[in-house]
Structure P
Amino acid sequence: MKQTPKSELLKQLDIITDKARSLIGKGKVADYIPALAKVVPDQFALALCDLDGNVYTSGDANKAFSIQSISKLFSLVQAVNIYGEDLWQGLGREPSGQRFNSLVQLESENGVPRNPFINAGALLVCDRLESRCSAPNFQLLELLKSLSENTKLRVDHEVARSEMEHGSRNAAMAYLMKAFGNFHNPVEKVLESYAHHCAIEMSCIDLAKAALFLANQGQTLNGREILSALETKRVNALLSTCGLYDEAGEFAFKVGLPGKSGVGGGIVAIYPGHYSICVWSPELNVAGNSLAGFYALELLADTLGLSVYL
């Protein structure tokens with residue numbers, strides 16, 4: 001990849017934003033969580049952070065939104081730090097090939113989730129954190145405040161309540177895992193933590209900064225080790241194979257970067273050794289990923305020559 005001058009990079013981001021905005025109106029805001037259905041759909045943001053700490057933005061990059069399943073990335077990081085290799089006892093590392101909330105797959109595989117980024121896997125991670133953390137909700141939020149350098153991050157309690165009130169399927173998955181002996185804490189308590197994680201509000205700038213350690217062998221720019229280099233490689237590998245629901249293969253094919261999406265419309269992507277990127281546009285495609293955001297990352301990867309497969 002050739003180094004792109006700062007002025008040219010900003011120009012390219014604005015061009016990509018204009019092209020991505022052309023898809024607004026062709027997707028659908030998540031409405032199975034009523035609080036998310038209220039989000040104004042015609043919004044788009046893009047932020048890119050490099051290893052010198054420079055942040056490049058376009059669109060509504062300071063606008064906070066519900067990070068939803070992007071939180072699964074950071075709760076996984078917490079769990080890897082606490083459990084190490086033991087985390088993977090009862091938790092798989094394979095793409096699911098099914099919907100992110102499939103009960104059939106969980107039942108057929110004896111209560112062992114395929115990976116930590118589908119709902120069952122994220123619930124299991126939250127269960128493991130509940131066993132070892134004194135205040136899981138608070139501790140994830142504090143980690144994100146530190147990584148994003150934004151002490152004003154908050155949980156949208158309306159979204160959290162809406163998640164809990166419409167979380168019957170998540171509860172069913174948790175009880176199913178408990179029936180197989182693969183879930184150890186009170187289900188309602190874990191569901192509360194899970195809902196509060198998903199309801200954290202961050203901007204594209206916040207998320208790009210928070211994820212930068214994954215582009216820097218697990219270290220923040222001030223030298224704090226969040227993950228070891230080996231753990232970072234493995235988390236990025238999971239993002240590549242499992243991070244975009246059952247559209248991870250298409251994302252690898254068209255974008256070629258590790259990524260994690262959420263039904264709030266955000267997508268975080270990592271170009272190891274170079275950039276962390278976040279896009280946001282609330283309208284989703286049929287797979288539950290941001291329609292304009294996915295397209296913007298495809299354009300960005302093609303324009304700048306970003307890919308882990310080159």
Structure Q
Amino acid sequence: MTDVKLDLELAQQSLVFIFASMVVYTVSFLIFAWHLTNIASNKGSGAVISTKLENIGFALFGFGALIHGAGVVMRGIAASRVPWANMYEFSISGAFVLVAIFLAFYRLRDIRIIAAFVNGFVLLILGAATTYFYVQVKTLMPALQSYWLVIHVTVAVLATAFFNIAAALSVAYLLRTSPRIAGSTKKFVVGARRVLEFFPAEKTLERLQVRFNAVGLILWTFTLAAGAIWAERAWHRYWGWDTKEVWTFIIWVLYAGYFHATATRGWTGRRAAWLSLVGFASVLFNFTIVNLFFKGLHVYSGL
């Protein structure tokens with residue numbers, strides 16, 4: 001890939017759009033939090049005001065997603081390539097895909113309640129991206145100059161988004177079934193318990209968690225396979241025990257273990273939810289710690 005024209009001005013404008021989306025996401029998050037507080041205090045006749053707040057929150061969340069998506073596209077145009085060649089670009093693109101997938105399913109009443117979890121996590125991702133991971137737009141290193149970048153990373157981003165939503169559902173399940181919350185008489189906890197009463201039933205949360213993890217694992221399996229094919233094209237070997245390769249496989253093993261434990265060992269309920277969170281923690285470790293502190297052919301932090 002030679003003579004690639006980089007548009008540094010457009011890259012800066014892209015950053016402005018990302019910051020603007022963060023502002024809108026923040027307002028949306030505060031409205032979602034207000035919605036939950038309204039439920040906890042049992043105001044607004046328990047329904048009308050809460051519903052309006054939730055709808056406003058989703059409208060702003062969607063508007064923020066449009067600005068966010070424009071920022072991602074502008075970054076790609078500025079670089080004359082797909083915008084996921086370093087941690088900053090992967091973060092903003094991955095966060096956008098997460099929001100897009102969540103909004104695609106938000107009309108399912110059973111996952112609307114985790115909007116604040118998803119919104120808050122997206123803000124954390126974008127905050128880290130703009131504060132710690134930001135790098136100026138640049139050309140791709142030779143190993144990344146392949147159509148396999150689009151295939152491999154696109155599927156990895158999608159898998160991560162599904163794992164993320166499953167993790168949020170796992171947190172919701174753990175809160176819904178917490179014996180400490182159920183047995184406490186403290187005023188704050190009583191308010192929290194009232195909020196939890198609006199959560200979907202335990203079985204529903206567990207079923208959704210499994211389904212999102214299942215889609216994530218299928219996509220991650222393809223990520224692993226596509227990565228091996230790409231490695232053969234780039235370095236003439238399918239597997240080389242590189243740090244990123246090993247952690248990609250570890251993540252696959254953890255989620256495969258999650259399904260094995262739930263299907264054959266009876267690990268359902270809270271134990272399954274904790275396993276789901278362990279799996280997602282490994283995804284976060286792979287993206288942050290491995291990229292920042294380990295060396296290898298696949299480490300493309302850009303920092």
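Where a number appears in this text, it was derived from the coordinates with a stated rule and is not lab data. The shown structure was predicted, so the numbers you read here are calculated from the model rather than taken from an experiment. Cβ atoms are built from the backbone, for glycine too; each structure is taken alone.
Structure notes:
- Each of P, Q could give relative contact order in percent (Cα under 8 Å, 6 or more apart), but the derived value 20 comes from Q.
- Here helix-only ellipticity at 222 nm (-39500 (n - 2.57) for each DSSP H run of 4 or more, over all residues; to 500) was derived from just one of the structures P, Q, and that gives -25500; the source is Q.
- Computed 1.7 for distance in nm of label points 7 Å out along Cα→Cβ at positions 73 and 113 - originating structure among P, Q: P
- Structure from which 4.3 was derived, distance in nm of label points 7 Å out along Cα→Cβ at positions 177 and 233, options P, Q: Q
- Identity of the structure behind 1.00 (criterion: Rg/Rh (Cα atoms, Kirkwood Rh), calculated), options P, Q: Q
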